[in-house]
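Structures incoming, each one as C-alpha cells.
None of the figures in this text is laboratory data; all of them are computed from the coordinates on show. Bear in mind the structure is a predicted one, so any value in this text is a computation, not a measurement.
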Structure P
Amino acid sequence: MAKKKSTAITEQQNLAAALTGAKGSTGFEEADHTAYQIPMLSVLQKLSPQVDKDEPEYVKGAKPGQIYHNIRKETYDSITVIPAHYRKVYLEWVTRENGGGFRGEHGLAEGRKLLANCTRDDKGRFILEENEHQLAETANFYVLFEYSPGLYEPVLISMASSQLKTSRVWMSQLKAATIVIGDEVYSDLKMNAYRWTMSTEALSNDKGKWFGWTVSQGENTLALEGVAGEASSMRQAVASNRITYNPEPLNQAGEEENSL
C-alpha cells in the first residue's frame, strides 16, 4: 500500500513547481522608480515618535541618540557605511505652524535662486516670500549600508542645519583620503575608497539640545568584492533621478524632527 504524502510536502512541491514556472513574469514589470523608496537612516531625538510608546511609529527599545532605519524599523548605536555619491539640495517645507509637510526637492542652481528670494524669520529659518514655505539647505549622502556582515544595501543619509558642518568636514575627509601601496601614495580616490563608522553625539546651542552625526574612517575597500560596482550603480541612479525618498520633517529650529 502506497504511503500518502503529507500535506506539508505536497504544498512545498506545489510551491516549487509554481516558482519554477514563473520565470517569465514576476509582477514587477510595470513598476518604475516612483514605485520604490530608498531607505533612510536618521538620528532619533527625544521627541521622535519612534521613542514614544504612545505613538503608532514606536519602535520597542528605541532611544534618543540611536540611528533609525525607516524601512527595516531597526535602531543601531553605530553603523558602517561606504559613501557612493553626494548631492546638495534645497528641500521645501510647509512650516510646522502652518500644518507641515514636504513640498519638493530643488537642485543646487534652482535652490540658490530661490534662496535669494527668502527672508530669515525669528527662528533662523529661510522663508520663501512667495508662499511662506521653509527652504532648507540639505546635504544628501547616498551610501552603502552594511546591514549584516559583508552585505550592503543603498540608503540615504541627509544632513541639514547644524549638521551641514559635519557634512563639510566629512566631504573634506573623503576628498583628502589616500591609499598607500608600497612606496606609492594614491590620491584623488573615488568616494567609496573607505568604509566609515557613523555614530551620534549630543549637541546644543541657544535653541536647544539634540543629537547629531559623527563619522570616523575605517579600512579601505580594495578587498571588498562587488562594492565598486554597487557604488557605481547607485551613482548612476542618483544622476538619472531614479531614486525617490521621503525626507524626515524639520522642527522649528531646523534640526531633524524635534530637538532633545
Structure Q
Amino acid sequence: MSTYECLLRARAYFDAWTAELHLPARACLEAVVEKEPTNAEALAWLSIVYGDEYTGPFNPRPELYDAMKMSVQTAEKAALLEPSSQMARLALSNAYFFAHNVERSIAEGRAAVRLNPNNVTVVGNVGFFMICAGYDEEGIELLDRAVALNPYHTNWYHFAYFHYEYRHREYQKALETLNKINLPDWVPTQTFFVATYSRLGRDAEMKQAAAQVKRLNPAYSIRTLEKESRTWNMPESHIADLATELRKAGIPENN
C-alpha cells in the first residue's frame, strides 16, 4: 500500500487499539520506514506501535528487540528529523511515559498540544496520559476539549474518565462511565467494576464482577493490578485504594 494508506491504517489502529489491527499497522509502517527512513510521521507512528508491544502487550517480538527502547529511539529520530512535527512530539511523550520518565513525557505532551490545540488525536492522548499519572485537572481539561471537538471519540477515553471520577469519589459517575466502555471480556474493566461496586456497597454485583475476573484470568491477583497500574504510572495512593477494594472481593495477593 502507499505511504498515505499506511498512515491511515496506523490512525485506525490507534483509535481501536487492538492486537489484530496492531500487526498490519506495524508491518506497513516498518515497510514505509525502510523505503523512506526520513519520514518523520511514519517514524512517529511506528514508535507508538512499538510502545504498544510493551503496554498491550500486542504481538511482542522480544527475540528481535526491546520494544520500549525501540519506541524511544524511533520517536527521538522522528523529533530530530522534524522538531516541529506534532506527531513526533506526541510519540516522544508516549515513549517517555512508558519508559517511566513522566516529567519529560508531560513536557513533550504539552509541546505537542501547543503545536495544534485542535488535533483531537493529540489533545485526547495527552489528556489521557496526564490523568493516568495523576495530573488530574490539566488532564481532564484536555480530555474534555477532545470530546468537545469530536463527540464520536475513541472508546478508551472512558478509562481516563473512570480514574478521574473514582479518585474524586464520584463512584456513581465512575460506574456509569464503566458501563460505556463495552469491553466486558477485558480483565481491567472487570477489576474496576469490582472496586466501584465495593465502594458503592453493592456486594452482590461486586462478587459477580470478581467471578468474571477469575473466569477471564484465573491467575489474576493484587500483584497483577499493581504491576499493570505502575506500567501506566498510576499514583501509588490510587493503586492502594483499588487494591483495598479488590481484597474485599476476595482477589488474592498472589497467584
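Summary table below
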item	result
Origin of the derived value 9.4 (mean projected area of the Cα convex hull in nm², for residues 98-185 alone; candidates P, Q)	P
Origin of the value 87, 59, 37, where Cα extents along the principal axes in Å was derived from one of P, Q	P
Which of P, Q yields 23 [relative contact order in percent (Cα under 8 Å, 6 or more apart), calculated]	P
Answer label among P, Q for the case where helix-only ellipticity at 222 nm (-39500 (n - 2.57) for each DSSP H run of 4 or more, over all residues; to 500), calculated from the coordinates, equals -6000	P
